[in-house]
Structure P
């Protein structure tokens, strides 16, 4: 399945994959060897913990390789509409509790890049789906809140 990424997001995935394959894999192999040296692998908690870490590492490597192989770098083609890579300033209508509106700026990114604490919003998230393809000035109702797209960069 095709996954859309910004150029920076794809580079971060590649860096993480390289880190896992080179540095982290060696650390875990060393942990397994050290734990195995204690003998009796059936009751060796350190050995089983290290093997679990290796399984997790292999799973993450497979996820990253799959995402990278399916990745399509999405360059913004039209700055008038919200798309992957856009920075969108939105106005959340007055809330029922405070009666005040608030503004937020979100960067629309791939699911693997999403980080709400850094205002990086996945294009597949519920709000991201609503925003995709909209122009500045568009208003819509999202889960009982009026939202207006103020600016797209």
Structure Q
């Protein structure tokens, strides 16, 4: 879910969304009613297992985690929207974000990002995130560079 903001935030969200495309598609294969039930009954271990199963196909171990929280948007007459709190940790880059799952698409919204020994230049930090995502992947994704 790209939102208005500074360009490096949008670039970082796009890089993360591109890296997680297959994971989001895999998670969208799960019946929405099951995810809704797990969130409402606080069975976060079940969601964590589903996320782990989806991420292990595309990412190195211990790089993507379910943040043990989620929210729902279940308005009458609307399509369900599920947001899962997620974490990415790799190459001294840490990202806390929400993965939005809807019927026909998915999105990413970054809550917080930290770069250990980060640069004062946001573009360099964005490139570090892009490199960390690429290195964390088991299968390479097409190169993405900040605008």
Structure R
């Protein structure tokens, strides 16, 4: 459990940033525009990048691809799950008209529209975390290529 403490902390901080961004959008009435959610990728990406970078700095030569990949995934998954729970709480308890405003057409057609939206938010976060972690690990992994001088 000790090896997961640092990525969990970074995941909590990342989810805090995601929640703050959402609340700022809600303050200005822009939280129903789905295009603003594209910035969530940048927030999540920054949290994952910093988590892997700190983990590599802390472990030095003991850093390997598997541990870095796990760090990124745990950070992203923790941030995603906390934000999804916040999103569900906000949509069902704080602003009950939020989902109707989000998509007036879909809301009338589906019986469990809330569940579909919450599931979509979670899947988008998990997918984003996986893709960004794979991308960032290309920057942080150690190369096994031989240097040109040794040839």
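Readers should treat all values here as calculations from the given coordinates under stated rules, not as data from a laboratory. In this text, all values refer to a predicted model and were calculated from it rather than measured experimentally.
Some values worked out for this structure:
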| item | result |
| --- | --- |
| Top of P, Q, R by relative contact order in percent (Cα under 8 Å, 6 or more apart), largest first | R |
| Origin of the derived value 18.6, 68 (Rg and Dmax of the Cα atoms in Å; candidates P, Q, R) | R |
